[in-house]
Every structure is written in C-alpha cells, then in structure tokens.
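What follows draws every value from the coordinates through simple rules; no lab data is involved. All of these numbers come straight from a predicted model, not from anything done at the bench. Cβ atoms are built from the backbone, for glycine too; each structure is taken alone.
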Structure 1
Amino acid sequence: MSFWGATVITSLFGAVPVFGEMIVQWLWGGFSVDNATLNRFFSLHYLLPFVIAALVGAHLILLHTHGSNNNPLGIDGKTNTVGFFQYFVQTKYVFVFSLIALVFIVLVCFYPNLLGHTDNYIPANPMVTPAHIVPEWYFLPFYAILRSIPHKLGGVIAMVVAIICLAFLPFLMPRLQTRSFVLRPISRKLFWFFVMIVLILGWIGQNIVESPYIEIGQLATFLYFFYLLVLVPGIAWLEVYLVNSLNKK
C-alpha cells in the first residue's frame, strides 16, 4: 500500500503542463518508484523533524518576545500580560506535551498497527495493484477532494488549493478587535460545521470510488470550499458590521 500510495501521489505532479513528466522522474530518481525514491523519502523524513524542532524554537522565541495574541477583548498594554514561564511553559506546553506523549506511547506500545493498513504487510509488487489504494489517514480528506474532480489536473489543483487556502484564510477576513472565537458566536458554531465536513471527506477518502460515495464526496468538496471562501469571510464581515453597529449605539 505504501508503494502504490507513493506512486499515486508522486504521479500527481505529472498533471503539471510541459514539465510534469520531468518533475515525476526527478522525484522518483528514475522511471519508477524504486530504491532511489525510498532513499529520498527516507532523507526527507529524517530532515523534517529537525525543521519542525527549529520552527517550534522560533515560535517560542516570538511568543516570549511579542507575547500571545490570545486576547479576546483586544485590550492593549502591559496590564494584559501573563508570565511566560509560569503560564505558557509550565501550564500550557507541559500539559499539552504530556497529553500528546501519552497518546503516542499508548499507540506505539499497545496499538502499533491501529493507524496502519493490512496491505502493508504484503511485499511491494509493481505488477500487482491493490484493489483499493488508500493513503494515510491524515491525507484522506484531501484525497477525497482529489477524487471528486473528474479531470486529473482539475483534481490536483483543487487538492492544492484546499491546502493553501487554509494558510491564506486570515487574509480573506476583515480585521476585528478580537481574534478569538470567544466573542464570535456565529463563527464558533460554524466551525463545527467545518469539522463535520472534514470528517465526511475523510470517510469518503477511504471508500471505493462508486455511487453514492462519489456524489457525497463532490457535495462535501463543494461545502469545504464554500465554507472557507464564502462563509468564513462573509460571517467575519457580518460580525464586524454588528460590532461596529453596537459601538455606534
């Protein structure tokens, strides 16, 4: 399953006009997924934890220098600050890290195959395609979006946009005095609507491409983009308008 998952994911770059085939062969290190591809993926997965650790360090430095933006009331000034070590390090980060470590230890020691796939026990065979190729669970929502678009290039574009628009979402919303959902009752309720859509997409991503999963995936894909590109900015503008109207009164 990992072999064919890597084949499918890297082959997506073949949809790029003109340079697609060249990019795929560069990723493979040859003309198919082979030892060169495995070495490249291993090197990438070895490097990424150090990159993540560096980003965590940069995050802590910025948090210590500029403070947190978790400020529902939007009050400026030193009177709205808390101790960095006492609150962020001892209370928040140690607590969250302990929870994550506990879940990780339970999975590794007691349920190592819980999130895996049974087909991964079968040696990779480029001549035999699995009946149903399924990526890892954290790729399933985006894999469902990819499959919901009949055109190959269109599906790749939709999947990439689905990831990128999450990063650029703050630029689509107007500035409000508060960034927190504490004082945004409409956005707070709509957030769970988005969580439900992502869960549905994850469920669709692991099912066979047939009716009614195709239609459900296309509807969920539409609602995914409708929420991020229409509902979130629209509700944010509405909340800004309501806050400004209350301030004028």
Structure 2
Amino acid sequence: MSLLIGPSTGWLYARGIYSSFQQKIFLNKSPANSVEICLTSWDSKHDRRMISLRTDGVFGNKILYRSLHLPDIDDSKQVLIAQNIILRCNPNTALVHPLKLIDGYPVEYYKKMISIGIPLAIENMDLKKDSGFNPSELRELIENTGCRFVLDVQHAYEHDHKMYYAKDLLESLKNSLVHLHVSGEAKNNNHSLVSRAINASSIVEFIGQALFIKNVPLILEGKYLTLKELYREIEFLTKELGF
C-alpha cells in the first residue's frame, strides 16, 4: 500500500510564489505526489492565485492526486467560475467550506456544482466556526447532495482532544471520504507541521486508524516555509505511519 501525500499551496502563495510553474518546480524537488491548490477569492480577473492558474498551467505527472480548495460559496455566479477552474485544473476533488448562509447551508449551489460535473467535497469546520461541524448536519448534507467528504484532523481535535468526535466522523462518513487535511497545533498556531506539534501523537494515531480503514491521500496544511521543512514533514509522517 502506497501513501499519497503532499501540501496545500496556501503557504507557497503566502511566500509570494504565485506561479504554478514555480510551485511545480518546488514540489518536484520534494517527495510530494499530491497537492491541494488553495484559492481564497472568486475574482478571476484580478486575484493573483486565479491568474496563476490561468497563465502558468497546472502540475505535471508527478502529482498523482490534485485537490482544489475553492473559496466559500455564496452566489450562483461562483458556480460557473468554479466550472471554468475545474476544466483548467482537472482536479480529483474540489473542496468548499460548509458554512451556513442566511437561509442555511447553500445546498442548491452544491447540487448545481455536482450536476455540472464538479467533484465536490465538504470538510468539517474548526472550533471558531459557527456551522459546518455538527456530524448529523454533515451527514445530511452529503446524503442530500451527493458530495463527498474531507476530514480535517486538526479541526476535529479542536472539538475533542480525545478524538471521539473524529472517530465518529470517520466511521459515519468513511464511504464518502476522499482525503484528510493534516496539521497539528503549537503555541499560538493551529496550522503547525505535525512534526513540530504538541498534539503530534494524537494526530498521527488517528491518521493511522483512518488509513487502516480507507487509504486516502494526506493533504498537509501545516505551515512550511522551505523545501527542507516540507521534506521533513513528509519524511516524519511516512515513517510514523509505517510507509
């Protein structure tokens, strides 16, 4: 059994590396074989993350799993923008935050995205959000729309340090699970590299249990600044998980 593992591009964008071509060079020097492209705006004309996808292309054959993290959706026009991005990137998964609007969850937008071929998934939200974390609501969204599920391990840890909440999500939504978001927490940072996290043992133990049930990709959301840091994080997790 092989391990699909790689980072979110959010930290590359934060360093000012917007070019997908430059990001590809960075990833090719690492052991990563997966990636999540992290967008934060629907402004396809001016947003530098959007422009980079349009002008620089996407990642090559070394990347076996591609996820696209879309901005929060609250408008029907965004569905069409998402469709154009999907055609360009051809991701395995397109992820959105399940956040309630005035009338509740944007179920109709989810259904429309799925109807036009977008491989939609939602993730469990962190402790600071006021929606998107209740297990029964997440199950209902997935059943009603046909979308899939990304389990954010650190988000789950924030709700329950003993990880019973995480295990409940895993057991009840394992058939819809497509990948894990992986990070940990350190002092004043809930997007820490797991190798530096104070809760590393809890995070690693749960990931191991999840992969035993279903071998899904790991998307690393911990803050990395250099290639060496990313390399060490992948090396740490690969070793700890027995791959």
Here mean count of other Cβ atoms within 10 Å over residues 38-45 has been calculated and equals 11.8, so which of 1, 2 was it run on? 1
Of the structures labelled 1, 2, one was used to calculate mean count of other Cβ atoms within 10 Å over residues 94-101, giving 10.1. Name it. 1
Given a value of 15.1, 46 for Rg and Dmax of the Cα atoms in Å, for residues 102-229 alone, calculated from one of 1, 2, which structure does it belong to? 2
With mean count of other Cβ atoms within 10 Å over residues 150-157 as the yardstick, tell me which of 1, 2 scores highest. 2
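Thinking of 1, 2, which structure, once relative contact order in percent (Cα under 8 Å, 6 or more apart) is computed, gives back 19?
2
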Structures 1, 2 compared on mean count of other Cβ atoms within 10 Å over residues 14-21: the greatest is 2
Suppose you compute mean count of other Cβ atoms within 10 Å over residues 46-53 for every structure in 1, 2: which one lands on 9.6? 1
For the read-out Kirkwood radius over Cα pairs in Å, a value of 18.1 was computed from one structure; give its label from 1, 2. 2
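Name the one structure among 1, 2 that helix-only ellipticity at 222 nm (-39500 (n - 2.57) for each DSSP H run of 4 or more, over all residues; to 500) of -19500 was derived from.
Source structure for this number: 1.
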